[in-house]
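Visitor: What follows are several structures.
We did not get these values from a lab; they are worked out from the coordinates using the rules stated. What you see is a predicted model; the values in this text were computed from it and never measured. Cβ atoms are built from the backbone, for glycine too; each structure is taken alone.
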Structure 1
Amino acid sequence: MIKKPAKPKKTRRGHPSADTPPAIDKIRSAAVQLFSRQGYEGTSIAEIAALAGVAKPLIHYHFSSKEELWYSAIDEAFGAMMKELETMRAAAIGLPPEQVINMLALSSVQFACRFHYLVSIVDDEARSAGPRSDYLLRIFQIPSLSAASAIIDILNSTMRKGRAPVPAEHLVPAFMGAASFPFVNQQATKSAFGSDVRNDDYARRHAEFLASLLRSMFME
């Protein structure tokens, strides 16, 4: 059974004024960063408190356990990402193919750059398999693959008659991997190619390259 995401506790009389949304946001943000670097098992509440700049008891006040904090932090982070992905999918409807391709490439790179830590969490949980992995599959992996596949369907519908459609089941995983790899593996990319992925110029060039690959599949 997949566990539902936990909700922050309500304010209780007599507790410190630090019990506010900004405090919860800091805790969630620190938790996601550490879970992505060290994994769930390798991260402690004390480390999260130190990175968030809050007292450890404040985390226990908001969240009954590390597991509850994990679900809350993941739900917040992936919710923001999936909202942007759905907006992009809706915006692609009715656009010329080249604009759809440019939007898909640029948005995918921007997502990978901004949310690379989430990909690390998904990879880490997939290796352990369990309720957290099942939850990520349901709230992120399946919806994101479905949204990307819908965009590929839009591009396939614009191809000239007689040309075989590009299979989404192969293109979507390959494209997502290509978009995210440099940002998930920043040090490896820099060591192998001398590329600093943490700048706008690299992201622009990477998006342009991915767009050229898509154009070769759908327009040439």
Structure 2
Amino acid sequence: MKRIDLTGIMRIYAHKQVLAVRKLQYKVVSETGPRTKIIEQLERLAENLVSAFHNQNLAVAMIITNWHPTHIGKNPEEIMRSEFTAADAKLTIAREHGFSDWKDAANRATETFNMDFENSVDTLLSGDVGALKAQVEENPGLLKERSKYGHKATLLHYAGSNGVETRRQIVPSNLPECVKLLIKNGADKNATANLYGGEFTTLELASTSAHPKDAGILNKLLSELEN
């Protein structure tokens, strides 16, 4: 995850809780490289999560309330008063990254990252259309590539701001333009990713996400995905 300038010329919407999660996870994710196995990163994120919980860092509450099955929907105060173990942290992080539980992650997250794909996701979310265009033209396979995380999202799915990694649920103001570029170059808008226990297209994700709506670009985004 590269550091995206959220205060620059390109306006990027990010909920304050998402910003807190980005800050919490930044060091671990930024140190991920081409030799890093998925499970190694997940282990570090889980360690980071339980440590932050014990330090009463409220950033953990958003992750836990969205991904821990017994804490879904609870308010931050209730979550921070609960018992939260290393096993709970592993379960939460596994589910946040598209795995059903930690055992599933341990069995399937044995590959290393495709850093070209990871970088293209960050480029998309930075709203840098020129760089995104250059990346997909140089490597068209990125448009059909799947995330190594359990949800197996495509690059286009990250435009849905829903179900994928919490830290990546941010919305550049020109996201519809980025989506138009991806589809024009061959991204499959009908492709599904395994999220929330089901298979969803980018259109389905975007239409049920609060982030594009709060960013004021939902109608334009849906229009690009529906056409």
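Visitor: Taking 2.3 as the value of distance in nm of label points 7 Å out along Cα→Cβ at positions 121 and 185 derived from one of the structures shown (1, 2), identify that structure. Show your work: numbers first, answer last.
Guide: Numbers: 1: 2.3; 2: 1.7.
Of the structures listed, the value fits 1.
Visitor: If semi-axes √(5λ) of the Cα gyration tensor in Å comes out at 28, 19, 16 when worked out from the coordinates, which of 1, 2 was used? Walk me through the intermediate numbers first.
Guide: Working: 1: 37, 19, 15; 2: 28, 19, 16.
Attributed to the structure labelled 2.
Visitor: 1, 2: which one has helix-only ellipticity at 222 nm (-39500 (n - 2.57) for each DSSP H run of 4 or more, over all residues; to 500), as calculated, at -23000?
Guide: It was calculated from structure 1.
Visitor: Same structure, new question: Of the structures 1, 2, report the one carrying the highest value of distance in nm of label points 7 Å out along Cα→Cβ at positions 81 and 153.
Guide: Numbers: 1: 2.3; 2: 3.3.
Once distance in nm of label points 7 Å out along Cα→Cβ at positions 81 and 153 is tallied for 1, 2, the winner is 2.
Visitor: Quick one: Kirkwood radius over Cα pairs in Å, for residues 73-136 alone came out at 13.2 when computed from one of 1, 2, so which one is it? All intermediate terms of the calculation are to be shown ahead of the outcome.
Guide: Working: 1: 13.2; 2: 14.7.
Label of the originating structure: 1.
Visitor: If you work out mean count of other Cβ atoms within 10 Å over residues 57-64 for 1, 2, which one comes out largest?
Guide: Values: 1: 17.8; 2: 21.6.
When mean count of other Cβ atoms within 10 Å over residues 57-64 is calculated for 1, 2, structure 2 comes out on top.
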